[in-house]
Structure P
Amino acid sequence: MKANLTFREYLRSKEQLREAVNETPQQKKEYLVTKYCKLVVGESKDNKEQVNLKPNNKVIVEWLYEDMDEPTPVNIKFAGVCEEVDNENHATYWQSYKLQRWLLRNTEQK
């Protein structure tokens, strides 16, 4: 099945593709905690805190895909922990592979 495009439509679609390439995709993923564990959050090692998690708590991570193989965690939220922790946006100083490994071991993706 061939799509007959006019030259103007072709140029417009090419321009849309160039604009889409310049936008960095972001994605929110929700993870369900499967066992009792702790997650370290904070801007740096000096300014860190541990969040105690138990089964059925949720961890919501916002990923920035500048590199498709190694996304960057931008924001971490929690659901079901406690009101203080749930209402805050958290960051982590961990490398993305370390956070992904922790998520793989302690959670399952929804």
Structure Q
Amino acid sequence: MILGEGLEQWWQQQSEKEIEGLLPKAKKYGAYDLEAIGHLLCHMLGKKEATTAEKAELACYFYLLGKVGRMASAYAAGELPSEDTLLDAGIYARMMQRIRETGKWP
């Protein structure tokens, strides 16, 4: 099977755009919200002990659910989700991958 023409180049360009937007936000916001939201979600789930990574990933999942909810609302209204919503959903998924690899964000 031959990959779509230009797929690799397109993917690299998308990644570069993401990085441009991500790095300033990662520096500005840090990870305190992930710790706080993750702590609360773990408590609600009855999980007494959780690592920083577990809390951060759970918080990213929470944020990702919000983006999926926005997508569902757009589709239900007969519209397409915004490019920003799609971008954010992808970033939260990659943040989760980073957390799994390194145990923290950023």
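Each value in this text was obtained by applying a stated rule to the coordinates, not by laboratory testing. In this text, all values refer to a predicted model and were calculated from it rather than measured experimentally. Cβ atoms are built from the backbone, for glycine too; each structure is taken alone.
When distance in nm of label points 7 Å out along Cα→Cβ at positions 49 and 65 is compared over structures P, Q, which one is greatest?
Details: P: 3.2; Q: 2.5.
Once distance in nm of label points 7 Å out along Cα→Cβ at positions 49 and 65 is worked out for each structure, P has the highest.
When distance in nm of label points 7 Å out along Cα→Cβ at positions 25 and 41 is calculated, the result is 1.6; to which of the structures P, Q does this value belong?
Values: P: 2.6; Q: 1.6.
That value comes from structure Q.
Taking distance in nm of label points 7 Å out along Cα→Cβ at positions 9 and 89 from the coordinates of each of P, Q, which one would give 2.7?
Q
Assign the value -26500, calculated as helix-only ellipticity at 222 nm (-39500 (n - 2.57) for each DSSP H run of 4 or more, over all residues; to 500), to the correct structure from P, Q. Write out the running numbers ahead of the final one.
Working: P: -8500; Q: -26500.
This figure was derived from Q.
For distance in nm of label points 7 Å out along Cα→Cβ at positions 17 and 33, which of P, Q scores largest? Let's see the in-between values first.
Values: P: 4.6; Q: 2.2.
The maximum falls on structure P.
Of the structures labelled P, Q, which one yields 16.1, 50 when Rg and Dmax of the Cα atoms in Å is computed from its coordinates?
Matching structure: Q.
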